[in-house]
Structure I
């Protein structure tokens, strides 16, 4: 199955700008993207709609990771998914250019909390996105019981239109 993530250039720029803000103790910022879903043929189209950063007081001090979300951050994202019936995508950034990859910690932690979104929005796919300065990579869980699968492509809609393959 091909999975394409589409986002407006303005929303992507706003997310990137937010994720580079300093935090009192976390080494990186994280947030959530709410998205709508559509199918085309045998593919899935993820349409990013809105971004919300994790609040400053929702980070936990954990020197073993760049940023650790506390239970309030997850609860707020779950509530958002429930109220909006939205597909939810955790997002953070790795500096540099080119297509980024998830770290082992990213993969482990995403596998712990992303499937929880199926409890509140079971009709949606959910996932995680990692951005670089020039591209992105993502994983999508199609059900609570399946492992995340890589997104096939990302499209930034704006001037200029940008598309990159992640598969």
Structure II
């Protein structure tokens, strides 16, 4: 939480934690791209986040309780980040933001396909996705359905359609 909150309004307090340009992008990339390390987040950033900004946001999000950090068992000097329950509960907010963005901004087909699936699937899909995120990030029981795999498949199909359209 910010050192000096402007008010106790829940919208204000949420914006003070998540309202900067990059925090929700980092959470989005962890949530939808399953990017768990600094290197993965940096290398696969669609928006081109700078190293210093990424390091700052990871530190802030961890301090705010939205991410947890653990040593990478494969490399002692690296860390693995996980979503916490608080950040997993942002799925409905991100679903609404994606739906709004699809209606009111010039999105790319490839990058909006997950938002489309979330919008069409509604709360039941959000719940299933949150269960899967709990499995991936909080070691909860594996759910019967992989929403993440559905998202990835739809994204890859959209990329393939774009590649076919761009061939001469």
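Read the figures in this text as sums done on the coordinates, not as results from a lab. The shown structure was predicted, so the numbers you read here are calculated from the model rather than taken from an experiment. Cβ atoms are built from the backbone, for glycine too; each structure is taken alone.
Mean count of other Cβ atoms within 10 Å over residues 100-107 computed as 15.1: which structure among I, II? Numbers along the way, then the final one.
Details: I: 15.1; II: 10.8.
Structure of origin is I.
Tell me which structure, out of I, II, gives 15.9 once Kirkwood radius over Cα pairs in Å is calculated. Can you show the working numbers first?
Numbers: I: 15.9; II: 17.2.
Label of the source structure: I.
Can you tell which of I, II yields -6500 when helix-only ellipticity at 222 nm (-39500 (n - 2.57) for each DSSP H run of 4 or more, over all residues; to 500) is derived from it? Please report the intermediate quantities before stating the final value.
On the way: I: -6500; II: -20500.
Structure of origin is I.
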For structures I, II, which has the highest computed value of relative contact order in percent (Cα under 8 Å, 6 or more apart)?
I
